[in-house]
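Following this line, the structures themselves.
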Structure P
Amino acid sequence: MKLPPLLPALLLRRDNRFRATVRLAGEELAAHVPNPGRLGELLVPERRVWVAPRDGAHRRTPCDLVLVEHDGVRVSVDSRLPNGLLAEALHAGHINLGAYDEIAAEVALGASRIDFRLTGPGGACWVECKSVTLVIDGVARFPDAPTTRGRRHAEELVAAVAAGDAAAIVFVVQRPDATAFAPYPEADPAFAVALREAAQRGVAVRAFTCDVNLETIAIAREIPVDLAPSALH
């Protein structure tokens, strides 16, 4: 996936959930933070970031905060990207979730809208995609804040499997330095339990890192998923 033209800046502070102040070419500017997570280990004052200039009649900020440099690693913090990254990888055949030849996005399932429904001769596979930015000691962790929505999605996918369809939750780690994935019960213990129960009931759980540079981001490689009880505490 091609990124928009990016400019280097310095993060001064995160003002609220979706707004930060950066210094760009000597000027302080407000930047939209396209991620509802806490990002506490990433959005640290004086950290190098990259922003994408934006304009539009309804915008309140002149740019989006897209990348953050953390210990020499570029991390994409735009939580809107993983769905497109996963769709791109599925269409290219870089990720195999089964023999499906049609991909539909944002399809209603129960009380939710699930990111993708794959269909083919063998039936349907419902796929929910999650954005991951947090890595601790080499392990990608999700979520970094409580996610009632994430628990509901896991439950809907369990119901889909019980009804005879396939289902998967795919974690897209928007950085290259993770070697494994595990849930993060310190942020949301209920989601960690729900994810493990979903896997036990037939929902596939997959995780992939991304290669990130100043021009492009793409899903790069699959990493192992640890749902053992020890990972939930």
Structure Q
Amino acid sequence: MIDLSGKVALVTGASRGIGAAVAQMLAGRGADIVINYRSKVSRAEEIATNIGAMGRRVLLVQADITNESEVGEMMQSIGTHFARLDLLVLNASGGLEKDKSANYAMDLNLTAQERLVDLAVPWMQSGGRIVFVTSHLAHFYGRKPVYELYEPVAASKYAGEQALRARIPQLMDSGISLAVVSGDLIEGTITPKLMERSNRGLINQRREQAGSLPSVEDFASAIVDTCANSSLSSGATVFVGSTEW
């Protein structure tokens, strides 16, 4: 297991689910953690307490990543507390929310991701890594079928991934690499549950088709390994779960 002591990692959407698991696993490997959350403050505080109990430094920052000023303040706070950033895990995403505008998926999964990278890079060191977290449905968008409800999310996350890949030469000039971690439907996470509401039996159908579905721990572990694996070339994609459907 690669030791990440001395590294500072920002995990977006780290108050629950995959993001919370990633933040705690990174801390378990020695990294200091910036926990970004949008609204679940009590959950975020619980994760921060767990990380602090490991003896790691932890910074808790509320910021809606679609809000430019809030993200700017978050990055300034990271600069004040740590003066550096080594790992940026772009975990926060969405697009199935009913109370958002028609452009929300693109705002969140494309525009916000580009802005996060642009604002984070000045704090990042040579040898730093950005990890973009996505789904197979989004990564293979345009090449494989997508559930109708998930279409806006898949299209926007695909656009976000391609936009970040286009930055690889520029990032490499600063010694920063980009890696993508793509997952099948993840057991117990919110997105499959929301999709199940309009397509009863979807999760079981996919589980039978794939043989099994990754757990939150499986997916989070792959993300953390990707953060730590310096042998991965920039632009590498790590797949978790079956890519056949």
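Work out the source of 0.98 here, i.e. which of P, Q gives that when Rg/Rh (Cα atoms, Kirkwood Rh) is computed. Spell out each step's value before the answer.
On the way: P: 0.98; Q: 0.94.
Source structure for this number: P.
To test your reading of the models, identify which of P, Q gives 19.8 for mean count of other Cβ atoms within 10 Å over residues 30-37 when calculated.
P
Quick one: helix-only ellipticity at 222 nm (-39500 (n - 2.57) for each DSSP H run of 4 or more, over all residues; to 500) came out at -5500 when computed from one of P, Q, so which one is it? Spell out each step's value before the answer.
Values: P: -5500; Q: -12500.
Of the structures listed, the value fits P.
For mean projected area of the Cα convex hull in nm², for residues 46-181 alone, the calculated result is 10.7, so let me know which of P, Q that is. Show your work: numbers first, answer last.
On the way: P: 10.7; Q: 9.3.
This figure was derived from P.
Given a value of 1.00 for FRET efficiency 1/(1 + (r/R0)^6) of positions 14 and 94 (r between Cβ atoms, R0 = 35 Å, to 0.05), calculated from one of P, Q, which structure does it belong to?
Values: P: 0.55; Q: 1.00.
Derived from the structure labelled Q.
Computed from the coordinates by the stated procedures, all read-outs in this text should not be read as laboratory data. What you see is a predicted model, and the numbers here were worked out from it, not measured in a lab. Cβ atoms are built from the backbone, for glycine too; each structure is taken alone.
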